[in-house]
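Colleague: The next part holds the structures, each set out as structure tokens.
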Structure I
């Protein structure tokens, strides 16, 4: 919308109010290269993302500065501006598009300065440049404070949501465990009664497999709830890591072949110097199983999974052992390398995943790697993943690293009891 004829305005008084320290010559020069304009409410002085070449000084009225957060959230108000404030300087200084939108909320009279005149005044008037820098830095500090407060509010909400989710997991898992146990017991009774009926025994086999899978998922839910509530209580004993790796790898390979018909090769390479570790054997088995089964799920048929063990030195010259699980699977993008260890995180669309815990890209609750990380941390170790990237045509693969100290650190004071022994 076009503005009306230039209103009468004491430019010198406004400019001296806006820019402190300018001498009379600088004020006169600035007044000559500005012109006044009046706009109605709702007029866009600056449009976010647009390349515009006007610097504005508010003479009267008010405007609001907003920034688009996302398609879902829309615009967020940053601040109000009024008499003596200026807007639009950063885009002109940086030769960049507008970083935010400025819209009048009342009838607003402004002084306008073209980009060429603005740049000329900056080069001629160090007082003006210093005043703009001072004001811009103050705005940045205010924006930082607003962002910090917003982050605090968001983090508080997220913590509450995470607690709610954890409580739901605990309640749901305990509520499901009892009926699953009852169903499993009655199924075993039926098996005895129907031992001469091959057709019904085949049906019962299918039911048993489904019940076992449900029971495994419930136990996994309980495992992750214990990790989140700091109820992991280690019972460390000497653990022959190489033997445990062999057992878990063969178990996972057998399950993949029998339950999903997968054709994969698992290669195991042990460094003879790999030490015994003092650890909770049940927890170590669970962590290794989740990491190896994850590799199986994201490696296509015909692929190879290589598991290596070796001695390592951890932080503080602490002796330890490392397990590497390398696959020839679809790989992982950099943006997922931390998130995959979070509860319920799934790479890609859940709707596209096939069913079955060992099927290629098979679905699941998204808890296995979160449990593996919890077990590693409980033992004073760590887990991470490296991958060149995600590609379902070339299969660049991923390598998971699980490092554990030979002796875990002393346990902190417990908030409760409980082992991952479902």
Structure II
């Protein structure tokens, strides 16, 4: 797939449903008793894999229309009759493990070649401390793994890194544990699970502790089905907004974007870089702050990105790096070693892709430094089947002097199936 240099991009679009909330709405709906109606669900491959998994655990899952889904839960998970195949969904598999661990069942989790490379003990470790048992397949810490759940007890868990996936898995397991489950975070991570648990009727106590949070969840709680409105995904909204920032004459508005403070680090960073970025029509939807974001072509300057923003924008560093290639001076991104264990080693791939396009990049173990200026482009970039690497380089190609192509673009469907149509609707030229 190739992106060709663009003229001014113009238009108003709507962001696809937030991926994190889409996973959680299906899983909590499956754990609950009764009907959960979901509006705005992202229908990417990762979310569809979670929907199939929730159904395999005993819930009824129905698609009512575009983005409209119904989940009828039976008050808990039961043993599936098939392997739970989570495809490429790292969030899906880790949250499902936590949800399933609290029930008396056996389940084998697996995924595609990419997901099989991602570490799982960061979640299975604390779940084992709670009483779950795990039988590993060919390699310990990697899928496939078989979970034996039930009989859990609450734990006090202090995270060494801010990770919403680990926190969420522990909290979901704690719903069906005896005693309290407490998670202490050194830095605040996205809090969608805590917010959504309350919407499903659970008691969750959150207090600030230093720069982070202390979350306490009493065990033995039942969830009740509810209505969930999923707001637009800021991670997906980032791509058309980024394109507007780097293509001269552009002005793009993305409506209905979630503005949860734990998800807006990228927008704060762009503003620090001098981006003409405005937010209008702030409102509340689905228990989350949302708004309409407009980006206009901007003369950007490089900055040192505060390391304490990493948790709020860890998925957005690839597109930040692409935009930084057009900024004046150096953009320093450190404290982001977590990027190396995502769907791919995102630091290495962004460094290689940017260099192939003529950008000066310095790689570090826990980060990288991009020196901006004119971007030549004219390269074919390896993506290792990573959707964010693919989309980031396609956006780069819109502002470059020569077209940029990416390998394995089919993985874009995992999180943003309408990406190409949406971008081309704004005036881009992305295609074969």
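Here, each number is a calculation from the coordinates, and none is a lab measurement. Every value quoted in this text rests on a predicted model; they were computed, and no experiment measured them. Cβ atoms are built from the backbone, for glycine too; each structure is taken alone.
Colleague: Looking at structures I, II, which one was helix-only ellipticity at 222 nm (-39500 (n - 2.57) for each DSSP H run of 4 or more, over all residues; to 500) calculated from, given that it came out as -14500?
Modeller: I
Colleague: Here FRET efficiency 1/(1 + (r/R0)^6) of positions 297 and 337 (r between Cβ atoms, R0 = 30 Å, to 0.05) has been calculated and equals 0.40, so which of I, II was it run on? Before the final figure, lay out the partial values.
Modeller: On the way: I: 0.95; II: 0.40.
Computing FRET efficiency 1/(1 + (r/R0)^6) of positions 297 and 337 (r between Cβ atoms, R0 = 30 Å, to 0.05) on every structure in I, II gives 0.40 only for II.
Colleague: 18 is what came out when relative contact order in percent (Cα under 8 Å, 6 or more apart) was calculated for one structure; which of I, II is it?
Modeller: Working through the options, I get structure II.
Colleague: Comparing structures I, II by distance in nm of label points 7 Å out along Cα→Cβ at positions 41 and 321, which one has the largest value?
Modeller: Top value of distance in nm of label points 7 Å out along Cα→Cβ at positions 41 and 321, among I, II, belongs to structure I.
Colleague: For structures I, II, which has the highest computed value of FRET efficiency 1/(1 + (r/R0)^6) of positions 249 and 281 (r between Cβ atoms, R0 = 25 Å, to 0.05)?
Modeller: By FRET efficiency 1/(1 + (r/R0)^6) of positions 249 and 281 (r between Cβ atoms, R0 = 25 Å, to 0.05), the leading structure of I, II is I.
Colleague: Then there is this: Of structures I, II, which gives 60, 43, 40 when Cα extents along the principal axes in Å is computed from the coordinates?
Modeller: II
Colleague: When FRET efficiency 1/(1 + (r/R0)^6) of positions 9 and 57 (r between Cβ atoms, R0 = 30 Å, to 0.05) is computed for each of I, II, which one produces 0.10?
Modeller: II
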